[in-house]
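Read-outs throughout are calculated quantities, based only on the coordinates presented, and are distinct from any laboratory measurement. Because the structure is predicted, anything quoted here is derived from the model rather than measured. Cβ atoms are built from the backbone, for glycine too; each structure is taken alone.
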Structure P
Amino acid sequence: MFKLKLPTDPRWANIAEDNLEEILTDHAWCEQKAATNAIGLITMVPEHTDMVAELTAIAMEEMDHFNQVHEIIKKRGGVLGRTRKDDYVNDLYKFIVQGSREDYLVDRMLFAALIEARSCERFKVLTENIKDQELKQFYQELMISEANHYTTFIAFARKLGQPEKVNKRWEEWLEYEAKIIQSYGTKETIHG
């Protein structure tokens with residue numbers, strides 16, 4: 001899926017299902033961070049009206065997802081816990097180039113695309129492996145949304161940079177992500 005080099009071990013879903021309160025809280029905060037990222041990207045590309053409009057829609061959709069997860073938590077008698085550090089995202093962030101403005105913007109879009117791709121892949125693993133029917137359906141719906149965000153960010157990267165160069169850089173991102181994801185998949189967090 002999305003050319004990810006290392007798929008998630010399906011047993012991760014068992015870890016997640018054993019502590020649904022934790023995975024839901026982590027997921028809620030991932031959605032909030034995705035919204036914040038989209039808003040931050042708006043400030044970097046204000047001259048691209050089409051991107052601003054799409055990024056605004058993504059930010060709103062991510063906050064809607066945050067709200068949906070929060071509602072599930074409340075419905076199940078829980079409360080939203082504190083925000084969590086996302087080591088996976090922090091590890092990915094280290095790969096962003098600090099070169100020219102164009103290279104930086106392309107990398108920021110590819111960074112966002114990769115997070116969406118891995119999130120989508122994790123939602124697919126949940127959909128295929130958890131017993132909770134409500135969450136199975138919920139993650140099926142979110143999987144589609146994340147896939148759309150992934151393709152949007154890839155398209156933005158190609159618009160901001162030279163498509164051939166962007167494709168080459170995407171392959172580098174995929175290789176890098178394959179190395180770091182090996183350290184993840186053992187915690188009840190979306191990326192952990």
Structure Q
Amino acid sequence: MSYEIDNKRVLGLELPTDPRWVNMAEISLEDILTDHAFCELKAASQCISLISLYPHKKELVEQVSPVVTEEWGHFRMVLKELNNRGLQLGNQRKDLYVNELLKFQKKGGSIDDRLLEKLMTFALIEARSCERFRLLSLHIAEDKLKEFYHKFMVSEAGHYKMFLELAKLYFGEERALQRWREYLEYEAEVMKGLETRGDRMH
């Protein structure tokens with residue numbers, strides 16, 4: 001797979017990140033690394049929750065379980081980066097972006113219906129994270145951090161694809177892609193409404 005990520009063609013994202021975001025993120029590395037660390041921690045937790053809710057979904061369990069280990073490893077990588085720079089892991093902050101995505105999830109229905117919503121949400125978070133890591137890998141001033149974030153970009157691209165493919169497997173390509181398009185349109189409006197902040201990954 002090529003890792004020259006194209007927002008629209010590869011990730012499907014309708015609205016690119018404000019280009020000022022990278023410069024804002026550089027102003028306080030402690031804040032952006034803290035937020036990144038908690039994003040990785042929450043990702044690992046959500047994957048564990050997914051396996052706990054759907055243990056009968058063999059393909060899901062087999063594909064998601066390694067991601068738990070990977071996301072936990074990512075948390076430790078970010079924590080190490082903070083420590084190496086003499087920075088502190090700060091407090092967890094509300095993720096306004098994710099909270100807005102959760103509002104779009106269809107409520108009710110069967111447990112399988114709710115799985116589709118979860119897979120869509122997780123895929124979209126990974127896609128947006130991938131896009132942001134790509135920006136950091138290209139435009140952040142420090143070369144070491146460019147390499148650091150390139151690794152995360154590659155990983156998130158794989159996770160985004162995995163969640164989307166699981167949705168197609170369990171719900172059919174037509175239904176999964178239709179719901180995915182609805183999520184992409186909604187996410188673009190969310191992005192327009194959120195303040196661009198350098199202390200947030202999303």
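Matching task: 39, 13, 10 is the computed value of Cα extents along the principal axes in Å, for residues 121-168 alone. Pick the structure from P, Q. Walk me through the numbers before you get to the answer.
Numbers: P: 45, 16, 7; Q: 39, 13, 10.
This value belongs to structure Q.
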*Structure responsible for 1.1, with distance in nm of label points 7 Å out along Cα→Cβ at positions 17 and 145 calculated and labels P, Q on offer*: Q
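For mean count of other Cβ atoms within 10 Å over residues 41-48, find whichever of P, Q sits highest and give me its label. Could you put the intermediate results ahead of the total?
On the way: P: 14.6; Q: 18.4.
Looking at the calculated values, the largest one is Q.
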*Quick one: mean count of other Cβ atoms within 10 Å over residues 137-144 came out at 16.1 when computed from one of P, Q, so which one is it?*
P
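With volume of the Cα convex hull per residue in Å³ derived from the coordinates and found to be 116, which of P, Q does the value describe? It would help to have the intermediate numbers written out before the result.
Values: P: 104; Q: 116.
Value 116 for volume of the Cα convex hull per residue in Å³ corresponds to Q out of P, Q.
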